[in-house]
Structure I
Amino acid sequence: MKSSDKKFMAAGIIIALIIAVLAPFLASPNPDGLESTAEKVMPNPETEPVLESPLPDYTLPSLGDSPVGGVVSMVIGTILVLAIAYGVGVLFKGEGTINETEE
């Protein structure tokens, strides 16, 4: 990987982490469109979720509903998604390339 590519990726990761840190302070307390529609359509859902989220509503259960918990959960989520994306990229590296020597 070229040095410029590494710098570009590092800048992207830093920007993603900055957004993750600032998001809990800038987020609206009102529900988003999907959440408000779900509340209107099913005000009292009869079923429980199959799996419980490890970071429900972008908070850490141990820290409660505080901005600090939101920051920590957003940073953890961002790092996990970046790690999964990197792992998938490494897994499929070289797949789908055309080998010109076969012609």
Structure II
Amino acid sequence: MSTLHTVNKSPFGDGALKSCLEHCKPGDGVLLIEDGVYGALSGSTIAADVTARSADVAFYRLDGDSKARGLPADKLLGDVKAVGYDGFVDLVAEFDCTQSWL
């Protein structure tokens, strides 16, 4: 059973993304939303953890939230695919269940 994990807190002030990565199973997906999109920043303290898990976990970020926070695409991890709101809905339908990390 595959799970889509959604993370809405910044990894620089909250441990939700780190905990999420520790609980993900191969075949799961992680969608970074709201301040969670900061977890897609390359060169950050969490970037190595995200990159290490990208071999068996799919990573996504809500593009509108990245843009709203002024995060330039060239500063974001290439392993984290940008999706719009339609993509968010598609991901919820694609995975067997959804887990929100609050």
Structure III
Amino acid sequence: MTDYQSLSESELQAIIDNAEKALKIIQANKRKDVIAQIKDLAASIDVAVDIYETDKKPARKGSKVAVKYRHPNDPEKTWTGRGVMPTWLQTFMNEGRDRSEFEI
């Protein structure tokens, strides 16, 4: 066994990189073997199996929140009512106006 304490930082990093590469290769081969087993089992009962591999994780889809407030003079400025109140609405409220005036 190697004494890792005596190795330099670059040598340790090279060992880590090589180990990560080896692990990825082993995992890829194991994945191929499992897929082959699945296909063989499916074929033994006359079933066709399509396996689609992807490295991407599905994008997290959040729901859109409807706009609740709109600036009276600039319709591009809106607010859903969530998060920090926009400065345009805070300014109107500081002038004494009611938030309900800007509801859609």
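Derivation of every value follows stated rules applied to the coordinates shown; laboratory data play no part. For clarity, every value in this text was computed on a predicted model and none was experimentally measured. Cβ atoms are built from the backbone, for glycine too; each structure is taken alone.
Matching task: 31 is the computed value of relative contact order in percent (Cα under 8 Å, 6 or more apart). Pick the structure from I, II, III. Structure I accounts for this read-out. Assign the value 37, 21, 13, calculated as semi-axes √(5λ) of the Cα gyration tensor in Å, to the correct structure from I, II, III. Corresponding structure: I. Distance in nm of label points 7 Å out along Cα→Cβ at positions 9 and 41 computed as 4.8: which structure among I, II, III? Comparing all candidates, it corresponds to III. If helix-only ellipticity at 222 nm (-39500 (n - 2.57) for each DSSP H run of 4 or more, over all residues; to 500) is calculated from each of I, II, III, which structure is the one that comes out at -8000? Value -8000 for helix-only ellipticity at 222 nm (-39500 (n - 2.57) for each DSSP H run of 4 or more, over all residues; to 500) corresponds to II out of I, II, III.
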